[in-house]
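Pasting the structures here.
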Structure P
């Protein structure tokens, strides 16, 4: 017989090399930015289908469709937080509102202080990829990315930046902040894609 639901929750299946974490450690590079709602803007730009840039202020972005996703978070530092309920706007909503040009293959997600993370369009467009404003029904704290962080459950957590401010559509891949500093270009935890030296041909940007 299969596991009962309670047993599966207590003993979740984790990616290789990961350990179950109780609670949510704070991990980030650099200072926590101060949120100023009157200055906050979210942009979608780059290779959009209409060739234009699109922007929302905080009030407008907060009015976009809201949904919840129950998903795990796997940190490259080897802890995993399971069964969290994330609330926010699906990445698919932005793709519907601002379609990418047909040649787009990747996106760069931009955050405060010029921080960035590159994603394949297929990972960005996944059903559970979410621009999160809430966790377990409560607004994110500033240390965990308020007012907006990207959650990409299928990839290591560095692929989901905190304090997100925009998305750039790209017709060719290029490395983001941590990818330029030795982290794997794709970041699949189930394949333990932690570091760039592990990359197979075709997993990194063309030289």
Structure Q
């Protein structure tokens, strides 16, 4: 066990090392770096993190993160509201937006079906997706989920759930390697996968 000259430093290291991808050595480096900064700089960081956790909302329509009840994408009248792109998480929305190849709306599931991890359909934003499609404006649903076994399972489940609505259901083209997660795919490949989507 490492020895620290300050219990406050040790507490900071303990908390920072709980973040994904950050070990205790990195947490110590970050803590000491923050200790050397102006108090106002550290206060700004603390306030940003506090506001992130307390003030960021989830869009009541698509479940993307937002500063308001409805996110800017859902509010944008220039977007094509007849196309709905279903993604696993917020990072996937950001990845697709960065391609600048898609002008429709989104629906964030909040995960994918994974029995091994105890995630079933009822744990995801699937009922609200079906409700949006049943409202009648949506003509096509693009399933843009990771090319993994869990992603394919979720694609199959969603296509079955949406079958009765009569809406066109497509999947992104397999320019993305099987087993790859969407957020790590380069923008050109991801953009082409959206454009070259295929019926499921």
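What the table shows:
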| read-out | value |
| --- | --- |
| Test item: semi-axes √(5λ) of the Cα gyration tensor in Å calculated as 26, 22, 17, pick one of P, Q | P |
| With helix-only ellipticity at 222 nm (-39500 (n - 2.57) for each DSSP H run of 4 or more, over all residues; to 500) derived as -13000, matching label from P, Q | Q |
| Ranking P, Q by relative contact order in percent (Cα under 8 Å, 6 or more apart), the structure that comes out highest | P |
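Read the figures in this text as sums done on the coordinates, not as results from a lab. Keep in mind the model is a prediction, meaning the values are calculated, not measured.
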